[in-house]
Structure I
Amino acid sequence: MENKNILSIVAIIMLLLAIPSGIWPYWYYIFLRWVVAGIALFVLSIAYEVKKGKWVWIMGGLALLFNPLTPTHLSKEAWVILDLIAAGLFFVSIFKIRKQ
């Protein structure tokens with residue numbers, strides 16, 4: 001569980017750092033997709049183990065949205081909103097996905 005929380009914090013920080021426009025080169029956003037999708041799949045596996053079905057679907061959706069193999073192309077404004085939502089979901093998952 002400790003690894004899940006640390007990785008969730010890494011995802012939160014990277015997602016929030018992606019919000020300001022024009023700071024990062026394009027490779028950062030590609031790397032962000034890999035990191036967020038990977039962490040979402042890891043958190044999904046933990047959610048599945050502890051029988052948190054709703055969180056399995058939420059993290060599966062994030063993994064699909066940030067999927068680097070078939071990327072979703074949206075406007076910068078849309079990504080800002082999605083980055084904030086994703087960061088919020090990772091934050092909430094720290095407290096909601098726990099062993100009983």
Structure II
Amino acid sequence: MDIFQESKQFPPEEKYSLTDQIRSSSRSVCSCIGEAYRKKKYPKHFSSKLTEADSENTETQVWSDFALTCKYITKQKYDFWISESEEVGRMLHSMIEHPEKFS
């Protein structure tokens with residue numbers, strides 16, 4: 001939600017590129033985790049959806065890089081987003097490596 005709120009301040013010319021992309025990828029992390037949870041009975045499906053979540057998480061980091069480089073966000077905001085994203089990545093990795101804990 002922080003990404004959504006902050007991206008409201010991005011310039012109008014970024015609406016159909018950076019703004020939509022960073023919002024979409026950050027939301028996809030959550031939706032993929034939700035889908036994975038519904039497939040927890042099937043470890044391979046569970047891990048597959050979590051792998052998608054991890055990919056979306058990485059994509060969000062890349063869009064964050066662009067937002068920082070274009071000076072749409074502060075370095076402090078960027079560091080916060082990356083820190084949170086890295087923590088999500090660690091949790092996803094653990095879940096992918098040990099799906100049996102969730103089924």
Structure III
Amino acid sequence: MTSAIPTLNESIERMKKEILEDIKTGCVPADCSSFSSLHDYVDANCYGGFCDDNEMQALIHHFGGLDEEKGMPDALICHLNDAQNSIDRWIKEGGIKQHD
């Protein structure tokens with residue numbers, strides 16, 4: 001069974017939800033100031049399902065497959081970077097604090 005491919009906005013919304021859940025459970029403090037500061041408490045790269053094998057395989061396939069020399073497809077790397085950059089802006093603009 002193939003996972004549905006999330007849009008960038010769906011990935012971002014899932015990441016926000018997962019971050020807020022980690023704050024509610026105490027895994028992450030509510031005063032994290034950036035995406036990179038989340039790494040002090042969790043592997044923030046996993047937010048959005050990006051460490052789930054089935055999800056990543058579906059994304060890799062969707063974005064063109066692995067290249068033996070280059071690794072992940074450039075479009076997938078852009079998708080991941082865009083999602084993380086959006087979360088970084090959301091945090092810096094007070095997104096977490098709006099949900100306290």
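So here's what we get for this one:
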read-out	value
Value 29, calculated as relative contact order in percent (Cα under 8 Å, 6 or more apart), assigned to which of I, II, III	II
Among I, II, III, structure where distance in nm of label points 7 Å out along Cα→Cβ at positions 45 and 69 as derived comes to 2.3	III
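Every number in this text was worked out from the coordinates using simple rules, so none of it is lab data. All values derive from a computational prediction rather than experimental measurement. Cβ atoms are built from the backbone, for glycine too; each structure is taken alone.
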